[in-house]
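Enquirer: Pasting the structures in now, so scroll down.
Here, each number is a calculation from the coordinates, and none is a lab measurement. These figures come from a predicted structure and were not determined experimentally. Cβ atoms are built from the backbone, for glycine too; each structure is taken alone.
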Structure P
Amino acid sequence: MDGRRSYSFHSLSYGGLTFSMEFDDERRIVRFLNQEISLTETNVVLVDFVDSQSGPTIVGRRWVEPGPPAPPIVPGGAADPIAGVIRRSPELLEYLQCGLTVPDPVTQVMVDLVCRIVRGDPITLPLFGQPAR
């Protein structure tokens, strides 16, 4: 070995927040929200309090056995690996709290759609006029 390490970085911005992850491929860890997480022990990180004044907090770490992604919801679309993971873990589906309502009706439509996708419920998209899986 020449003493160099392999790092990669990924950032995601949504709703005015930016989440950054630093991957150390050699050590098989990711640094996320000021914590080091072992990728040999964890492949799901649960984050809560994203909209709180204190900011997002890691509230749990899980390992879900790898498996197939969820099928695309529209013909010709991409398969969904995240929905596939959630479908294999009743605990993760429960964590999403799909039974709760949110005050904003537009956000509620999105919450309902995401919950139907991760549960594997049939989805009818008016844009396409046909049920999707």
Structure Q
Amino acid sequence: MELGAGNVGNSVFKNLFELDPNLLKLFKFGAHEDYEEQQDYINHISLVIDNVTQAVNHLGDMDSLVDFLKQLGGIHIPKGVKEEDYDTLGSAIMTSLKEVLDTNFTYALERAWEVTYSKIKAGVIADNYENL
């Protein structure tokens, strides 16, 4: 697989839906067998990539980053995303990175991604799920 934001995004979602096919039901495009061809799917990948880019842009201001991640998590609650779904997403991301980076996905890089994702997940979850 070629490295590129769209390819990585597609890989993450394919792995996410393989790990938990029920998550596909959370999306409009999930009603289609050929969901990968649906414009909503393609648009969602772009939106996710944009959100990752925004998060990276907030790295210089941790308060801003925390607010951004918390807001992002809050948007997903009414869509049916559960707290435990973020663990599945983390697994899908790690699997995709292994697939895309192959032998370049070293032990050190894997540990760094695990730490990074755990912090992102904590920010997205924040106190969004406390009163549910």
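Enquirer: Ranked by mean count of other Cβ atoms within 10 Å over residues 67-74, which of P, Q sits at the highest value? Intermediate values should be presented prior to the final figure.
Expert: On the way: P: 14.2; Q: 17.0.
Looking at the calculated values, the largest one is Q.
Enquirer: -6000 is what came out when helix-only ellipticity at 222 nm (-39500 (n - 2.57) for each DSSP H run of 4 or more, over all residues; to 500) was calculated for one structure; which of P, Q is it? Don't skip to the answer; put the middle values down first.
Expert: Values: P: -6000; Q: -21500.
Here the read-out was taken from P.
Enquirer: Where does the value 12 come from, among P, Q, when relative contact order in percent (Cα under 8 Å, 6 or more apart) is the thing being computed?
Expert: Attributed to the structure labelled P.
Enquirer: Right, here's the next one. Thinking only about mean count of other Cβ atoms within 10 Å over residues 11-18, which of P, Q has the largest value?
Expert: Going through P, Q one by one, mean count of other Cβ atoms within 10 Å over residues 11-18 is largest in Q.
Enquirer: Name the one structure among P, Q that log10 I(q)/I(0) by the Debye sum over Cα atoms at q = 0.09, 0.11, 0.14 Å⁻¹ of -0.27, -0.40, -0.67 was derived from.
Expert: Of the structures listed, the value fits Q.
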